[in-house]
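Dropping the structures in below, format is C-alpha cells.
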Structure 1
Amino acid sequence: MIENVRFRKIKREIRIVGIDDGPFIPRTAGKADLIGVVFRGGYWLDGVMRAKVEVDGLDATDKIVDMIKDSIHYKQLRVIMLDGITYAGFNIVNIRRLFESTGLPVIALTKRKADLEDVKNALKNLANWEKRWRDIRDAGGVIELKKGNARIYMQTTGILREDAEKIVEISSTRSSIPEPLRVAHIVASGFSQTVN
C-alpha cells in the first residue's frame, strides 16, 4: 500500500483533474459520460478527457484509472478531485484503489452528506451490492468543511487532511465548489447532450 503523498509546498498552480459524470437515464442499461478536466489551481483550464461508464455498473474505478493514466497530462497531475464517489447511478469509485493505481491522492467532495442507511438499502436492489457497499465503506469518514455560509463534505485518501483542505481552498475561486469540479460538471452536462 502506498503511503500518503507528502506536499512540501502546495502551489497555487497545482495540477488537479476534476471528474464528474454527465446525464444518464437511471435504472436502465446504458452508459454515461465521465468527464475529467485538468486545472492549474482554480484559474487555468489545461485539458479535457472523457470515458464512458456503465449505468449502475462496476467499472467506474477502472475507467477513471485508464482515463487518467492514458492522458498526456498524467505525469503533471498532483491530485484527483471527484464529485462524490458514485457515478452513473450506483457505479461506485473505490478511492483507495484509485489512489493505489494512479499514485495520485484523491479528494471526493459533495454538497450533501449522504444518509448511509438509505444508500445501503438502495444498493440492496442491485447485483453485487455487498461489493458496492465495501467500496463506499473504504472511502472512510466524511469531513465537513465550512465555506462561508455553505458546507461541503469531503472524503480523502492518500493525502493529509490539512493538505486536502488547502487544495480545496486554493481551487475554490468562484464558488464553494472547486473550479475543477465546477467546470467538469458544466462540460459533462453540455457534452453529453450533444455527443453520443
Structure 2
Amino acid sequence: MITIHADVVGSLLRPPELLAAQQQLAVGAITAAEFKLIEDRAVDDAVALQESVGLKIVTDGEMRRQSFQSQMTAAEFSYLKSKTNQIPKITLPSPGLWANFWSARHSKAAYPTLDSFLADIVQILRDEVKELVRLGASYVQIDAPHYGLLLDPNTRGFYEGQGWSLDRWLGRGLELDNAVMDGFPDVTFGFHI
C-alpha cells in the first residue's frame, strides 16, 4: 500500500482584493487596520480552501508577505494556528538565501566574510524556530529554492560571485540548514527545493 502525503508548499496566489489593498495601503487610500482585515480574510480563505480539499497540514498562503523571505513569522503563525484544527505549517528561508543581502563590496564593514554574515543569519533563524516552538509550532518548512537554481549557469555565477564555489554552496549550505534545524526533536522540518 502506498501512502501519499500532500500539503501546500507555502505560498498561494494572492486574491485580487488583497493585491488591490496592497496598492491602496501604499498610497494611503486605506488604513493599516483596514488592510489587516483584508489580509486576515485572505488568510481565512486560504485555510478554508486547504481544509476543504482534506489537507491535514495547512499554511496561511504567505498572504502577509511581500516575498517568502521578506519577514519573520511569529505573528503569522499565531493567527494561522488560531484558524485551523489541522497542523499549521510555517515557512522560513534557508540561511543560504540570505547571501542575496551580502556583498563583499558593501557589507565588509559589518560582516567581513559571507561566513560571518550567514552565521548570524543561522542564529536569527534558530531564535525564530525557538519562538515558533514556544507558540506551538510542530511543522516548519525550510525554503531553499536556490539549490535548484544553482543548476542555471547565470544564477550559479551570482552565488559563486559571493565567494563560494558550487561544491561549497552545496556542502556548507546544507550544514547551515542543518544548524537551523538541529536540536528541535519535536518539530517536523520540511525542505522545499
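Computed from the coordinates by the stated procedures, all read-outs in this text should not be read as laboratory data. These numbers were taken from a predicted model, which means no experiment stands behind them. Cβ atoms are built from the backbone, for glycine too; each structure is taken alone.
helix-only ellipticity at 222 nm (-39500 (n - 2.57) for each DSSP H run of 4 or more, over all residues; to 500) computed as -15000: which structure among 1, 2? Can you show the working numbers first?
Working: 1: -9500; 2: -15000.
So the calculation was done on 2.
To which of 1, 2 does the computed value 20 (relative contact order in percent (Cα under 8 Å, 6 or more apart)) belong? All intermediate terms of the calculation are to be shown ahead of the outcome.
Numbers: 1: 28; 2: 20.
Computed on structure 2.
Identify the structure, out of 1, 2, from whose coordinates distance in nm of label points 7 Å out along Cα→Cβ at positions 46 and 182 was calculated to give 2.0.
Details: 1: 2.0; 2: 3.1.
Computed on structure 1.
With distance in nm of label points 7 Å out along Cα→Cβ at positions 102 and 150 derived from the coordinates and found to be 1.5, which of 1, 2 does the value describe? Present the calculation step by step, with values, prior to reporting the outcome.
Numbers: 1: 2.2; 2: 1.5.
That value comes from structure 2.
Given structures 1, 2, which gives the highest value for mean projected area of the Cα convex hull in nm²?
Numbers: 1: 10.7; 2: 13.7.
Structure 2 comes out on top.
Consider the structures 1, 2: one of them gives 11.2 for mean count of other Cβ atoms within 10 Å over residues 142-149 as calculated from the coordinates. Say which. Kindly include the intermediate steps, with their values, before the conclusion.
Working: 1: 11.2; 2: 17.6.
The read-out comes from structure 1.
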